[in-house]
Structure 1
């Protein structure tokens, strides 16, 4: 599960984070880079083909490897082909083929996530699920460091001469990333296909659609009635400050004159460590003070940390300033994420936990990712400082919705509930 978690975490930054650094170095305008964040919307819609991955076999492959492993291998092959395509192209010459390759990587990555969740759940009994999930997350975080700091480090080492842009260096780095997916491929090949409990088949397509998609939604609406609108609104915008700001982070580093090595050391490695610290602190605080209070604190910190980027925009190339800003931003992000995951978990019905959680987690990306697509246009028109101020301001409605949820007592959640939810 450590190696499969690594395979799952690797593609995300390569198409939604590190790629923006490459594109900005290649001279791609910020508006275009902003629009490319819509590639990430594929992750928000993965629930649409999740039932197919769950129930349909792949001809020939499923007979050889089993249903779960065949889908994993298929998804990993898509990721590898997409990354190899990106490694053979130069965005300065032609951007469109790279976009198509990024879409292929995103689709393969989302499909791998679906298959891997099922593989993990079916591979062990309930007593070992927490250990598998923790190991998976460790591999995932290691992949984020390799796909963030690792790519920048490889590209910096492969540069020839003092040129500010070397397409060959980036192509070499992405070729190494494609090779790194072999970790997941080899793990899948040498793993054992889990014993799958076959569910009762629906009588017809209408019944199948009812069980798969309609019932989880209907149960949630029946439970909260019109208050569901408030809760869904909070889910839809809680991470909006972070997501909208994040797509312009790498172009900002390039424009401020930070080198690949500096960004690799500070933003990627140190940033990931601070995120883990924040997640731990957020988990402890949530158990102590309740999820809604820490959810509110996390929203305040997420918006406030964007103001630090506005300050940094006036400092020019300030490495010490970058360290402090990245530290604060990732710490606040970790706290907010821990509380938000606990909040989503508290909303799910055990009977529909997987489907409802997948739908909630997908919903949280739709509006922020769509809005983030216009981030480059805003920066080009008003500058980085105004952009970072704006991303802080759009976090204010989140505070109002959290207050409304608390005031209406829609979610009863305390330290005991957190412990029970964690056990489930």
Structure 2
């Protein structure tokens, strides 16, 4: 046992694992800069909650990335592919695009140039999703199967650190540069986003230093019709062939499982602003402590899934997620109160971690290894489409009915999910042993 632990620790000295850690940071950095952190910035600038929620639709790029994933997988980039390889070429291109779009997103004034700000956020989300596509492919191909667990762990560690920097880091820097000024200080936000754009250089350096296995796969090596069939049609056909009519129930569950917390999360940062929490308080409690609670919940969820099975923990995750939303309902009734914020964040993020672990395990159990990348991309994208679309109307709902009723409605959204889990467990019994 001791030898195995020492051997596993030695894996972290391998160059590919170190590259994965840094590239994970590069992948996690842009997400909050177009979602949570951006919504905090827009609310501080005085934008209406409805418009802020509409901006969240740029995150649909993450749910639609399967559309252009085959292009990233097969198309060769002039000059870059010859020198870096397929994966690193797309990684570098997307990282350069991210640095430029993040810098421009920081420079734009959201009050005067709202439309251009939305375009910059959309370009950032598109480039970020493209980076994720290329990075997933590089990770799968970089090492043998026995090291995939280590690579996934390195990716998650880097990704979470990137989220902390993009959340707590940006809020902390903005508070520092704003000084004693109150309200929205454009120059402080511009400097903070510029720092984030510069930090993309870390990912570029990791990409240049990473090692890629040579490959000759490309569009020129197969007819367009055969490529379209293998990239788009075959994964769909295989899924429905294996699950038949049960596939519709499964897809309904995939589309709805995370709806309660995804819809709620879009309004969480404007909620912090409206409740009078400072950037420093939100940075430390939500963006640092919350991420740690999410990691603890994810680890707990993994243990519970191994002990009690996927479907049972899907139920537990759904119930706890609704309870986490009710904690925000309780928080909204009490006014500005940091200890209460800590308790609500604890419940919400820990529940989200458990639900995420169970759901990832469930998605993985549905995949045919022949189409592992394509089917996982399709299912994980389906998970986001409906929730992200509905979340775009969350600000309008809050404007009309208030935060308390909003958090109550998002908690109640867990009820049809519970019913769906029961239906799927019954109709799919015996279809797949893992489920």
Top of 1, 2 by distance in nm of label points 7 Å out along Cα→Cβ at positions 234 and 258, largest first: 1
Label whose coordinates, when helix-only ellipticity at 222 nm (-39500 (n - 2.57) for each DSSP H run of 4 or more, over all residues; to 500) is calculated, return -23000 (choices 1, 2): 1
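Consider the structures 1, 2: one of them gives 14.9 for mean count of other Cβ atoms within 10 Å over residues 186-193 as calculated from the coordinates. Say which. Let's see the in-between values first.
Working: 1: 14.9; 2: 19.9.
Computed on structure 1.
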Cα Rg over 2.2 N^0.38 Å, for residues 106-177 alone derived as 1.51 - corresponding label from 1, 2: 2
At a computed 1.6 (distance in nm of label points 7 Å out along Cα→Cβ at positions 82 and 154), which of 1, 2: 1
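Every number here is computed from the coordinates shown, using simple stated rules; none is lab data. These numbers come from a predicted model, not from an experiment. Cβ atoms are built from the backbone, for glycine too; each structure is taken alone.
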